[in-house]
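K.L.:
What follows is a group of structures, each given as structure tokens.
Please treat every number below as a calculation from the coordinates, not as lab data. If you're wondering where the values come from, they're calculated on a predicted model, not measured in any experiment. Cβ atoms are built from the backbone, for glycine too; each structure is taken alone.
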Structure 1
């Protein structure tokens with residue numbers, strides 16, 4: 001396996017754990033870790049937030065292990081959904097001084113991964 005494959009695989013495994021933790025925070029009265037969930041976000045938005053992260057992580061993990069030919073396309077959809085949620089959170093609810101920097105970093109990450117999935121020879125060969 002190519003080193004980039006390992007890196008992106010680890011990223012999506014961590015996203016899976018993060019989203020599972022986020023959902024647990026929503027349903028359990030107490031959790032044994034520092035909360036992942038931003039208290040500024042309403043519950044309706046958190047369901048979409050954690051759902052989009054869960055969708056992206058499962059899509060990539062399944063797509064990678066199954067060598068599903070539509071993995072790059074489904075990841076474009078997943079990252080598009082995550083980016084939309086990020087815009088809503090950033091402009092509607094976040095108060096941090098670094099919120100725009102965080103949004104830019106998130107968008108850059110999605111762009112780099114999608115460019116790799118669509119343009120890198122390893123991923124082109126892997127998913128065909």
Structure 2
């Protein structure tokens with residue numbers, strides 16, 4: 001069986017060693033066996049799991065959501081529909097974030113378009129004025 005150090009699996013997953021430690025502490029990664037000198041020894045299943053976790057994080061899944069996804073893998077008596085439901089909920093979250101960002105961009109566009117720009121007093125800056133109004 002191929003063995004890896006923590007540095008090797010972190011490099012393969014494009015993350016830091018501290019991230020691997022964090023995933024172990026949070027229960028996402030199983031604690032690996034250790035050498036007599038106390039060094040962690042990882043195997044290919046550890047590498048695959050770490051890559052799964054990293055990809056899940058890239059897609060915006062929270063630590064708790066990833067724990068749930070990993071439970072489906074660790075306890076394979078679940079149905080794929082459960083995973084599909086989680087993915088659909090994540091899509092809805094992403095769509096909401098996109099809508100929020102579009103509203104933010106629209107508000108910023110209005111402020112920028114109302115600004116006369118360079119050569120005008122900051123006292124007459126509509127962006128500054130709008131920020132005061134929006135925060136009250």
Structure 3
């Protein structure tokens with residue numbers, strides 16, 4: 001028993017054991033760093049993609065809203081021109097009623113279009129995050 005205790009206290013064996021433990025610890029640290037770096041890179045890519053999607057979505061929504069305003073303004077000017085040519089008060093009422101009906105239909109269609117586009121933008125905005133989450137979940141399962 002004394003011999004075993006002395007062999008455990010042998011400095012050359014202790015040094016070798018310490019070196020092996022240190023090397024294993026360094027390898028584990030490098031692996032952990034590589035995983036953290038990969039996760040950080042993935043998060044950066046996800047954020048960049050999300051920001052680009054947000055920018056493009058914002059541009060699409062703005063363009064759609066501007067197109068709607070332009071369409072409404074043109075319809076208003078056309079209506080005013082038609083009103084100038086009215087021959088009677090009854091014709092003015094008829095034109096106004098028709099114009100208002102068309103404007104309500106147009107506003108309804110424009111609202112539906114904007115709502116649909118907003119939903120598409122939201123889906124595109126969430127897509128990179130969903131993909132990153134799925135990748136992280138799959139990666140966690142493999143550990």
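K.L.:
Can you say which of 1, 2, 3 returns 26 when relative contact order in percent (Cα under 8 Å, 6 or more apart) is computed?
P.N.:
1
K.L.:
Continuing with this model, one more query. Looking at structures 1, 2, 3, which one was distance in nm of label points 7 Å out along Cα→Cβ at positions 20 and 108 calculated from, given that it came out as 3.1?
P.N.:
The read-out comes from structure 1.
K.L.:
Given a computed value of 4.5 for distance in nm of label points 7 Å out along Cα→Cβ at positions 60 and 92, which structure among 1, 2, 3 does it belong to?
P.N.:
Answer for the origin of the read-out: 3.
K.L.:
If Rg/Rh (Cα atoms, Kirkwood Rh) computes to 1.58, which of 1, 2, 3 did it come from?
P.N.:
3
K.L.:
From 1, 2, 3, which structure was distance in nm of label points 7 Å out along Cα→Cβ at positions 12 and 84 = 3.2 calculated on? If you can, show how the numbers build up before the last one.
P.N.:
Numbers: 1: 2.0; 2: 3.2; 3: 11.0.
Answer by label: 2.
K.L.:
If helix-only ellipticity at 222 nm (-39500 (n - 2.57) for each DSSP H run of 4 or more, over all residues; to 500) computes to -35000, which of 1, 2, 3 did it come from?
P.N.:
3
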